[in-house]
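In the part that follows, the structures are each spelled out as structure tokens.
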Structure I
Amino acid sequence: MMPAPVRACFVTGTDTEVGKTLVSCALLHAWAQEGLVAAGLKPVAAGAQEPPEAQGLYSQWVNEDVEQLRQASSLTLSSQQVSPYVLRTPVAPHLAARREGVHLDMQVMVQAYQHLCGLAQAVVVEGVGGFCVPLNEHQDTSDLAAQLGLPVVLVVGLRLGCINHALLTSQAIAAKGLRLAAWVANTVDAHMPELQNNVQAIHERLQLLAPVGQQVVYAGCVPRLSEPVAEAAATYLDWRGVDWRAT
């Protein structure tokens, strides 16, 4: 049996391009600052480019999110260790996999997590897209999250419609028997009207949806950064009070 990490979580978002990777890397940075050996995992990534020096090898295809997680980890990891499935086409993973003749096996993803648990004290697992993105004909990312049984961190992209997206996602998380441990507001639209009131509304309603006795920690709001790097984002986030225990 692989050793359990000191801390681990599953990071999901209200949609694609809402800042999951930025927040995941910021959390890895925060845990490393506490002295923990931290590692990031993105079980599947869609959208990759072939570096100029590569010679057509599939293993050489590079995904930006995967590379950011690899660099934010506090130990040296290969791209394959960070993401067992890197697909070239920037579409929903099940469609990219079908197009490229790849079967996305959830057990392979679970094994990748278990492998990192043997190397690191803290592991951040970043989903792909939103919470219920299909992986194959029968499974989606919510099934992967349920299989791992980790506390969930929800990244809410602040833009019009974010309240509805946040609440629907929290309900989907609960429906899988998982615990929403914390949420982060990430400013997608810096000119969004009533931004702070939206944050307040989300926070209040997430607390109302939480089971009795459970707290959903609001870790903070990341502004629109001129350079969206983990170290900068981490200064806006406070993870104290988060219950990292597995479900």
Structure II
Amino acid sequence: MPFKNIPKILALIPDGNRRWAKQNKISFLVGYKQGVKKFIDFSEWCNGYGINNISVWAFSTENINRPKEEVNALFGIYKKTATDRKIIDRLHENETSFKLIGNLTMLPKDLRMALGKVAEETSVYKKKTINMLIGYGGKEDIMRAARRAAADAVKTGKVALNESIFKKYLISNSIPDIDFVIRTSGEERLSGFMPWQAAYSELYFSKKLWPDFTRNDLDAALSEYDRRARRFGL
């Protein structure tokens, strides 16, 4: 379906994997596996529309408080995905860089190394990017930036701060301002998702649980974006 306006910078909160598994009376592990598989498809759907910068919230700072068995299972899925040569080859075929955004110390060493290897291997690509937000929290990002800015001000004895300078202190500083945020599962909130970049984003909330999200659902979201007039507070 042709659209006049396509978001150049898109972000995704893929919510509902556990509820999907519960509804289908299967383990949460299967739900998470399906969620990862769905995102791989989603990224290629976006590629077909010319959306070249996608950020996906894979693991928040709050998620670490979930049951240990569940957290470890999710980390295991991410490691297996990061070492799947077929998936890595698809990144190369699409000339897409893979970047990690977040507090990576929250992750097991083997997972950090596996994900970091993919990021390093694809760093040569500049036109298309997938940002994986893992160990990320919006409030933590702002607080960390504020502490770093304050420390530099004390060190230099100078306070020269504006939006462009402050953004450089963010752990998510490489992500541009987001045009469009999609959240699935019927939850209508951002839950601390990139508050700096999403300040003027258009928001779209799908009632579909993430594993049930289809290309037609993406079409519906992009159709809604196409109808909106972005004013940026003007």
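Comparing structures I, II by FRET efficiency 1/(1 + (r/R0)^6) of positions 71 and 143 (r between Cβ atoms, R0 = 30 Å, to 0.05), which one has the largest value? Please report the intermediate quantities before stating the final value.
Working: I: 0.55; II: 0.85.
If we compare FRET efficiency 1/(1 + (r/R0)^6) of positions 71 and 143 (r between Cβ atoms, R0 = 30 Å, to 0.05) over I, II, the biggest value is for II.
Which structure, out of I, II, was mean count of other Cβ atoms within 10 Å over residues 7-14 derived from, given a value of 26.1?
Numbers: I: 26.1; II: 22.6.
Structure of origin is I.
Identify the structure, out of I, II, from whose coordinates helix-only ellipticity at 222 nm (-39500 (n - 2.57) for each DSSP H run of 4 or more, over all residues; to 500) was calculated to give -13500.
So the calculation was done on II.
Each reported figure results from applying straightforward, stated rules to the coordinates on display, with no laboratory input. Computed from a prediction, not measured in an experiment: that's the story for all the values here. Cβ atoms are built from the backbone, for glycine too; each structure is taken alone.
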